[in-house]
Structure 1
Amino acid sequence: MKRRDFLHRSATLGAAAFAGASLIPSLLAEPASNPPAQPSATLEPPGTSAPDIAVVESLDTFAATLRAIELAGGISRFVKPGAKVGLLINAPNWWRKPGSFTSPDVTLAVLQLCLDAGAAEITYIIDPADDYWTRTALAAKYPKLTAAGRKNPGEWSEVEIPRGVSLKKAKVNRAYLDAEVLINLPIAKHHTGTGYSGCLKNTMGSCHRSTNQFFHTGSGAKEEYEDIAFLSQCIADVNLVRRPTLNVCDGTEFLITNGPAGPGELRQAHKVIAGINPVSVDAYGCTLLGLTAAKVTMIGLAAAHGLGEPDLGKLSIREVKL
C-alpha cells in the first residue's frame, strides 16, 4: 500500500475554551511560578523533524507502533543503553472486553524497541492480565518479547503533592517512581465518569487501591462517579508526581460507549499516537471518539497545572498512513 506522509496543523480546539468552564476557580489561582512535572528522563533533542504528536494509521498495529515512535524522535531519544524502563500498560486483569485494553501488539512493539535500545531492565508498573499475550497471534512469533517484562514487585511509597488541589498525597507504586524511563501505554476509550480515558487517566494505574478510592469518594461522594469534578482534579493532581518520558496511545480499536470496562460499541481507527506530552496526546485521542479536549475536564485541569498544551492548533502533528 502506498505510504502517505504529511505534516498539518489542526485547529479543532480553541484556547479560549480552556479558559472557560472546564477549569474550576481553585485551579485558576495556582501560582504560575510553580514548575510543571518534569519528564522522567533527560531527552536528546529531537531535531526539527520530530513533531509534538506522531500518528500512524495501519492495519498492522505492530508496524504502526514502530513507525510512530520513529516519527516521535526514535527510541534512542528516550531509552539509553543500560536504562531501567517502566511500562504502564492499560491491560490489567479487570480489562478483558474488546476495546477496553491496550493492544498487545502495541506493547510488543515497545518491548522490541526497548530491547533494541539496550534497556537493562523492563518492569511492568501494573502486571498485564494473565491471558494478555494470548490475545495476539504475534506472541508466538516473539517469545523473547513476552518474557522481557519483569513482574511488578508490589512495593509502594507515599508521596506528597504540594501543588495538588484536591490530592495532596498519594500512595504510588515504587517501580513507577524508580524507573529511569517511564513509557505510558494507554488506550483511547470512552469513560462513563470522565468522558474519556487515555494518558492522564492511565496514571491511576500507578496508584494504590486506597488512593484510587479517594479519587472517587474523597469529596464525600457516595457513588463512584457522583463527583466528576473532584475525580478529574485528582487525576490532574496525580500527574504532577512525574511525567512520562514517552506516551504511546492505542487508537486502533476502542470503546465509544460503556467504558472503561465495556462491553460497548466499538470504533476502529487503526491509529497509534506517540508524543512526550500526555495532555497533547490526550487532546488528539479525544478526536478519535468525536470529542474535543475542552469537554474533558481533567485535560483542562492538567493543562492549568502546566502539564501540557491541549490546543491542537498550537501543535505540530505528523500523520502517516502505512
Structure 2
Amino acid sequence: MLRLLAPAKVNLTFEALGRRADGYHEARTALQAISLADEISFESAADLSLAVGPPLAGALPSAASVPTGDDNLVMQAARLLRREAGVREGAAIRLRKRIPAAAGLGGGSSDAAAALRGLRRLWGLDLGADALRELAARLGSDVPFFVTGGAALAEGRGERLTPLPPAQGSVVVMASPDETADGKTAALYGLLRPKHYSDGRAADALAQRLRDGAPFSDWRLDLTNAFEAVAPQAYPSYAAMRDAFEAEGMRPLLCGAGPAMFALAPDAPAAAARLRRAGWRARHARFLPQWDAFSGAISRSEGDRRRAAAAAP
C-alpha cells in the first residue's frame, strides 16, 4: 500500500488585480504549504474507487461534507490521469481528512495533487512534474501548487507559479463554525468591487522578504488578503474569530477565501491550546519546504503514520 500526505496551504498574501475578459479575476498571491495534512492511500485494483474517513487524529472539525463520488477532486484527478495516460488499471483510494473541507486551506486541491502523484507511482507512469502540473491546472487553480508545495508566488488564476524559499516559523489555524458550501469562493469574488483591487505590490514585497530570508517578525504586519474587506458580509463568525485571535495578541488573516483563519505566532502550540480552551477549533502547524513530487519524501510507512498521529496537535 502507498500512502501520501496532502498538506494544506495558507495565503500569506492574496491580491485581486481586476476582473478579466473571461470573467475570472487576475490574482497574485504568496502561497505557503503547512504541516496540517490529509492522508491518501492507494492500492492496485481492477477499477477506480474512493472511500473517505474516518478523520485522522488532530483533525479540525468541518461543517462541510466531503463527497465520495465523481464530485470529489480525487476521483476527477484519477479519471483524468487514467484517461490522458491511457491506463487500464484501477486503484482503491482511501482519503482520511485532517484539513477542514471548503475552508480556504486548499484541502481538496491538495488531495487532487496527491492523487496525481500517488497514481503516477502506483501505475508506473513516466510523467514529469511539469506534465503533472498541466493536468493539475485542468482540475483547479490551486492544484498545480500542490504538486511540489513549499512556497510560491502564484499569478493569473493561480496556475502561474514562481517557487520561493519557504517561510520560517509556524502558524495557528482556526476552523470556522460557519457552514461552508459549494461556490463559496465564487461568492466571495462576486462581492469584490474595483475599490478592493490592488496592483500586486504586497505579494511581490512578501516574495522578496522570503528570498531575503527575513524572519516572520519582519513581515507579519505585511500580510494581506483582499477578501478581508468582504468576509464580514459572508461569514457570521468572522468578527468573533478575529477577536479571539487578537485577544491572544495575534493578527489573523483569512485562509484564501475563508472562512478558516490563521495567524503567525512565535509559540504556536501554546497559542492554539489557549484558543481551544476558550472553545475555538484551533491547531498549530509549521511551514513546509518544497517536496519532491516523485521521491516519496512526504509518504509514510505504517509506523511513521502512527507516530505522526500520536504527535498531531
Structure 3
Amino acid sequence: MKLTIKDIAKLAGVSTATVSMVVNNKDERISASTREKVLDIVDKYNYIPNRIASSMVTKSTKTIGLVIPDITNPFFPEVARGVEDKANIDGYTVIFCNSDNVLSKEDAYIDMLQEKMVDGIIFTASSRRTNISASLQRVTVPVITVDRVIPNLSNQGQIVVDNEVGAYEAVCHMLAKGYKRIFHITGPLTSKTARDRYNGYLKALESNNQQPLPNHLYEGMYTTTWGHNAIEQLIEDGHDFDGVFCGNDMIAVGVLKGLQKHGLSVPTDIGVVGYDDVNIARLVTPELTTVSQPKYEMGYKAAEMLIKMINNEHNNQSEYTLSTELIIRNSTRT
C-alpha cells in the first residue's frame, strides 16, 4: 500500500504541513526529534513525495526543460552536463529534449514542457530558426538561450560567447602562419552564431590587408557530411586555396577527410581550423587547431541564471558573454 502525506502525518502525530516541510527540508524551526520521527517513517515505508500534488500548492515542480538541436554534435552533451550538474545541486531535475534541428519538433517540445509545468527552459535553437514561433510566444516561464540568440523573445536570458573575436583570432593565426588563400565553410547563416563567425573571418582578412577570395564562402550544415561535401565541391570548382576556416569542428573533420582523400597534406599543403574544441578535435589526424568554447561552463551558467530567475533572485543581468580560446594543434603550421 502506498502511503500518502496524510498517512505519514497520522503515524507521526503531526500535521501534514509539518510532514511537507520535513520532506522538503524547509523550516528549521521544526524540532530535531519531530524531524527524526517523520524521516524514520518516510524511510520505513519508502515514501515518495507526490511532486505533482505539491506543485499545485507551491506553484513549482522543481523541473527545468533543456532543448538542444543535435545530440550527435559533441558540443551539446558538454553543455547538457553543465546544466544537469548545476540543476542537481539546486534540487532541480532536467527534462531533456533533442529536436534534431526540426523546427516543428522544437515547437512541440516547447509546448510539452509548458504542459509539464516546468519552472523554466534552457533552449538552444535550431540553426534554421529565424524568428519567434507561436510556441515560443506562448511561453510564460523564464527562458535562457544558449549559444544561439532569439531576437525579441520576452523573459529571456542569454549565455553566449564572443564568436566574432574567436573567429578573428583563428583566421589571424592562419594568416600569420603563411596561409593566404583561405576559404570559409560554415553552417547556416540564418544563425547569428554563424554570421558572427563569418564577420570575424572577414575582419581578420581586412586587418591583414587581404581581400576575400571570389566565392570564398560555402554555406551548409554543422555536420561532418557537409564538411566533406563542401571540400569536394571546393576542389571540383577549381579554386586555388591553402587554408580552410570551418564553422565548427564537425565540419572540420569532414574537411580533413576530404583533403586526405585527394592526397593533400595538412598542414603542409592546406591549413585547417575548426571551432568548438570538442573531444574529436584531439582524436583526428592531424589533431585539430580550433577555437575552444567553455561548453560546460555555458550550460552551468545557463542553469544558474535560470534558477535565479525562477526564484526572483536575478540581478537584471540578462546576458553573459564568455570568452573563447584559440587552441593550436597540428592542422596548422607551427
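General observations
- Looking at relative contact order in percent (Cα under 8 Å, 6 or more apart) for structures 1, 2, 3, the greatest value goes to 1.
- Ranked by FRET efficiency 1/(1 + (r/R0)^6) of positions 65 and 153 (r between Cβ atoms, R0 = 30 Å, to 0.05), structures 1, 2, 3 are led by 3, which has the greatest value.
The numbers here are math on the coordinates, done by the rules we state, and not lab data. These numbers were taken from a predicted model, which means no experiment stands behind them. Cβ atoms are built from the backbone, for glycine too; each structure is taken alone.
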